[in-house]
Structure P
Amino acid sequence: MRADLALIGLGHVGSRFVQLLDERAARLAAEHDLSCHIAGTATRRQGAAYEAEPCADAFELIARLGRSNADLRIVVEVTTLDVNNGEPAISHVRAAIAAGCHVVTANKGPVAFAYAELRDLAARAGVSFLFEGAVMDGVPVFNLVRETLPAVDILGFEGVLNSTTNHILTAMESGERFETALARMQAEGIAEADPSLDLDGWDAAAKTAALANVFMDARITPHGVRRQGLDASAGDEARAARARGRRLKLVASARRDEHGALQCAVEPRELAAEHLLAVLDGGANALILETDLLDRVAICQLAGSLTQTAYALLADVITLSRPADA
């Protein structure tokens, strides 16, 4: 099976994804009968091209991919999150679906701002809209619920979902300066050159909205999430909490109140030492799902990286290659 791919955005995650396709090419062929071909790319700095021929923009690239005769036509959307309205990623996804292409994305914007619309558009067009990399890197959060928890309702959740802020809090507990810990995350490619999305809580708010939209039919955006971020002053709070045998964490949560209204928040929260989220150090993340039949189900990752996020894209591509009845 041949898959033609168009990459919209080619930053750290997109570049690592391309490397993974090459590194795993033999295994994809042997285990999944899958051959992946990068048919085109579109970036803000370098423009767009399809089969080495220039395109006017990402939308022309998508249209040309849609006319490919490959077994699978996949748009891989990895542009940067825009917390104002999720664009242009949402428009890229719409265009891909309209062109008859499947969509794989690690961008939180489409799921956080327009999940229900895009889900329904994809269903009507007979294509898939997959986004495992949008939350918790390569950990299969969405697949866990979709594939292994049939007939279970998600009543709420709480988690530590941002690696940058958890790393900084852990470092400051030990006396490291805020600026030093942040610089290390930037050097490793985990935090962006402009870290405001992480520090101001927008990244975690977008993930909260995405999870709530998919699991709880919330139909909210990151702007509907109560949000408080972190700055250097959190160091004193983190050290004071540790001295009392507790931990300070930036916790994302969603649950319905007694009136049925959904309450979503991202906020620093002091946790008891035995709380699952309290034991997460460095870049570790975890999500605790509150369910109607299974009580609480937790999924953790002990470290996040570009490779893990890129792997989520690869896993979604593999999912598209599987027979519908598999």
Structure Q
Amino acid sequence: MIAAWYDEQGPAAEVLQVGELATPQPGPDEVRVRIRFSGVNPGDTKKRSGWLRLPMSFPRIIPHSDGTGVIDAVGAGVNLNRIGQRVWIYHAQSYRPFGTAAQWTCVPDRQAVTMPDEMSDELGACLGIPGITAHRAVFSDGPVTGKTVLVHGVLGSVSSVAAQLAHWGGATVIGTVVRAGDLERVDGAIVAQPVALDEGDPAAAIRRHAPDGVDRIVEVAFSDNIDLDAAVIANNGVIATYSSRSDRPQLPFSPLLFANVTVRLLGSDDFTAEAYDSAGSDLNAAARVGALTIPIALPHPLAQVAQAHEHVDNRPRDGRVLLSIPD
């Protein structure tokens, strides 16, 4: 099969290779998927670059955890009826060496989620890490019907999905952007009130629309926003965070204490099996009714995997980055 891989960490153009590798065979409780699109996430490029000086987990890595394709073979213990199903994949390269940047990959059966007819292959390839993280940020602490959810960085990969899921789940969504110039890019059909963090008093702006405080906060910059979060969180509210610029953030302890706030930390590689299943079910349900929209850049061909990684690292605002896998 044709695949992309790296045998050492470093700059994308220097370490990523494309060529022929052996086609994998599914082991027990695994399915083999003929990949159509491979999703490229910041976590993939950080692993390749040696971010935080973390070593390679395997001698050779085919990158990328997310993707879509069709199951064409199954291992022992897997229902043969799965062959021919369109699926979206999560964590293909989590605790495993070979991800979705290849014509075929093998993953545990439950990590290949059957796609509804209403979901495009491109959309499905965007769901794994961002979609599941967004789902846990919104729903880890129960339904959000009738609640107010504040989503920070609402134009980001995870946060934009979180806002859509919260809206789909019956919540009123307040969303923040860093710069006032980005307010016009916020979808008013999803976000009832957008707030720019560089304009005026964002806490007062949020409180005007949630005078009793917000029930849930989806947080992309915990260390930067924790004082603001403490100023707007409702009593017994939840801050669900999946990212922080500082690894040792300082907390306004007393305001959080007296508001009985729960801080939920979300590490997407290690949710429970039930959490993954719930996320897959809800993401599919939202897609069926057209409640999920993700901007997607023009896919890169597999041969341009290095450019795709550079696209992610340089973060131009033209949508999620995918690889198109050749027949």
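Bear in mind that the values in this text are calculations on the coordinates, not laboratory data. Being a predicted model, the structure only gives us computed values, none of them experimental. Cβ atoms are built from the backbone, for glycine too; each structure is taken alone.
Where does the value 0.00 come from, among P, Q, when FRET efficiency 1/(1 + (r/R0)^6) of positions 84 and 204 (r between Cβ atoms, R0 = 25 Å, to 0.05) is the thing being computed?
Q
Which one of P, Q has helix-only ellipticity at 222 nm (-39500 (n - 2.57) for each DSSP H run of 4 or more, over all residues; to 500), as calculated from the coordinates, equal to -12000?
Values: P: -12000; Q: -8000.
Of the options listed, only P reproduces it.
For FRET efficiency 1/(1 + (r/R0)^6) of positions 20 and 76 (r between Cβ atoms, R0 = 30 Å, to 0.05), which of the structures P, Q scores highest?
P
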